[in-house]
1. Taking log10 I(q)/I(0) by the Debye sum over Cα atoms at q = 0.09, 0.20 Å⁻¹, for residues 47-166 alone from the coordinates of each of 1, 2, which one would give -0.30, -1.12?
2. Here FRET efficiency 1/(1 + (r/R0)^6) of positions 87 and 191 (r between Cβ atoms, R0 = 35 Å, to 0.05) has been calculated and equals 0.30, so which of 1, 2 was it run on?
3. Starting from the value -16000: which structure in 1, 2 was helix-only ellipticity at 222 nm (-39500 (n - 2.57) for each DSSP H run of 4 or more, over all residues; to 500) calculated from?
4. For Cα Rg over 2.2 N^0.38 Å, find whichever of 1, 2 sits highest and give me its label.
Structure 1
C-alpha cells in the first residue's frame, strides 16, 4: 500500500501559507493513501522552547489539523515524541549519513547563520531525524514544499545507504509529492517574501485563527499596485503582490490562476479584493470556528493524539524490530 508521511512544527499560529501549502493537500491525500500526519515536537526543540508554550502549541496545531478536515478515522494524527522509534532510528541514521551530506543542507546554513559554531547538534542533524520520521513507517510518498525537497533527497540517500549496508532492499526510496497551485504563499505586504508567522506585521499573513472581519481587513490592506489585472500569468511576473493574490484566490476557489484572470482581466483591485474577501471568508471561516471548538474541548484533541500515537507505534515497532535484526542488535527494544 502507498503510504504518506508528513509533519508540521508545533509553532502555533498557523496561517494561510501553511493551510494552502500543506494542510489542504493532506486532507485530500488521506483519501488516497495510508496517511500519517505528525506534529514534530522533537524537531521543535532544535530551538529553545518554553515547555508550557510547546505543549499549548502542540494542541493548537493538532486542533487546526482536525478543523481543516484531517479525519482520525482515516489518517493517523500524533505527536512525534510519543513514538520512541523516531529517535532510535534517527541515531542509526546518524551512523549511516555522512558529514558531507549534511554539510550540503542549505536550511542549516540559513538557520545557523553566522553563529554556526554555537548551533546545536540537533539542528545540524535535523535532516536525519526527518529521514527517520519518514522511513520508520516505510513511507513511499512525502508531500513537501520546495524548501524541504533537499531534505527528502537526503532521506532517499540515507535509505539507499542503509539498504547497501545490510545488503537488502529494506527501505523504499520515498517520492516527493508537490501538490496544489499555492505551494508557496507569499506575504500580503511583500510579494517576494514567503508568508511567515515570524513576520513583524500581523497584516503580512492571514492566520487560521482570524475571524471574518480580520480576514477582510487584511485583504483590503494587502499591498497591490494601480494597474488592472492582465489576461495572462506571464504579465504578472513583474507584479509579485498581484500575482500572489491571484494565486491565493485560485487555490481557495479551486480554480487555476489562468481561470481567475479570465474572470477578472481588465478589472482593478477595487473589484478583485472584495471578491477575494468573499472566497477567503467562505473557505476559512468554518475552519476557524471548528478550531475554536476543538480548543474548547482539549481533552478530545489529546485523546486523538493518544490514539494516533498508539496506532503509529503499532506500525513502526515491527519495522524497527527488523532493523535491529539487520544490524545485529540483541533482542527487541522495550519502547
Structure 2
C-alpha cells in the first residue's frame, strides 16, 4: 500500500501516483490558544480524513505575540483571529525589535511543543508541515497593514531593520522545528500581490528577507509556498526553494494548466473555499475532476486556494477526498 510520503515523492518526480494526493487544512479557532489542544485537534482532523500531508495551522499571532501584540476571536469564518493591539506605532519602533530565542520565548516555544506532540503521535510516513508567516506578513501583524506600507515607502531603512530582526527570529524557529522532525514548511506570503506592492517593492523588502528565513529548508523535502490573494506574482515561485506552490487558482492568474509551464514543482489547488463551505458534494467533485483534467493528474495535489472554512460540512470534505480516487 502506497504511503503518503511515497505518493508525494512520486508526484515530485513527475510520475503518476496511484491517486492524486489530497491536502486540506483548517484553523481551530478555540483550540489554537493552547499547544496541547491544537495538537489534539490537528491529529483528530488527520485521523478523520487521512490527508497526504498534515499542515499545522496555529493562529498567525503565535509568531509575533512574544513582541507584545494581542489578538482576539471575532468569529471570522476562515477561523483566523483579529489583531486588537499592534506594537509598531512610529518608524523608530522597527529598530527597537529584538531577536527572539524560539526555545525560550513563550509563544514560539509553545508552538514547538505543539509540533513535538504531533510528531510523536503522527505516523512517520505522514509528512508534517509547520506554518511559517514570512517577515512581511509578520510585520503587517506588528503594525497593521496600512502603517506597514506607509513606513515601507517613507522610512525604508527602519522597516528593513525590523524585517532583519523578524527574519533572524523566524530562521531560528525553523531550525528548531527541523530538529523536532518536521518534513517541510508551509510558507505564507501575503504581500506578493499587485494591489499591495509593486514587484520591485516585493523583491526589495519581501524576497530579500524570505531568502534569509529559508536558508535552513534545504534540509527538508516537502516545502509548500502559499501565495495569498489575487494578482499574485507567481514568478516568485521559481525563485524560491519549494517543492509545492499553492494559490487561489480558481480566482486569480494562473490557472492550473497555465501554472504547469511556469513552475517545475507540484501544484496544490483546484477547489474553491466557497465550494467546500456552501456547495454540495457534486459541485466539489466537479471542481476536482476539472482540476485533474487540467493537470492530467501530474505534479498535482488536490487542495484549496487557502484554508478550509472551519464550518465546512464534513460531506464536502469527504467528497474532495474521494474525488482523488
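1. The read-out comes from structure 2.
2. Structure of origin is 1.
3. Of the structures listed, the value fits 1.
4. With respect to Cα Rg over 2.2 N^0.38 Å, the highest-scoring structure among 1, 2 is 1.
Bear in mind these aren't lab numbers, they're just calculated from the coordinates by the rules spelled out. From a predicted model like this one, the values you see are computed outputs, not experimental measurements. Cβ atoms are built from the backbone, for glycine too; each structure is taken alone.
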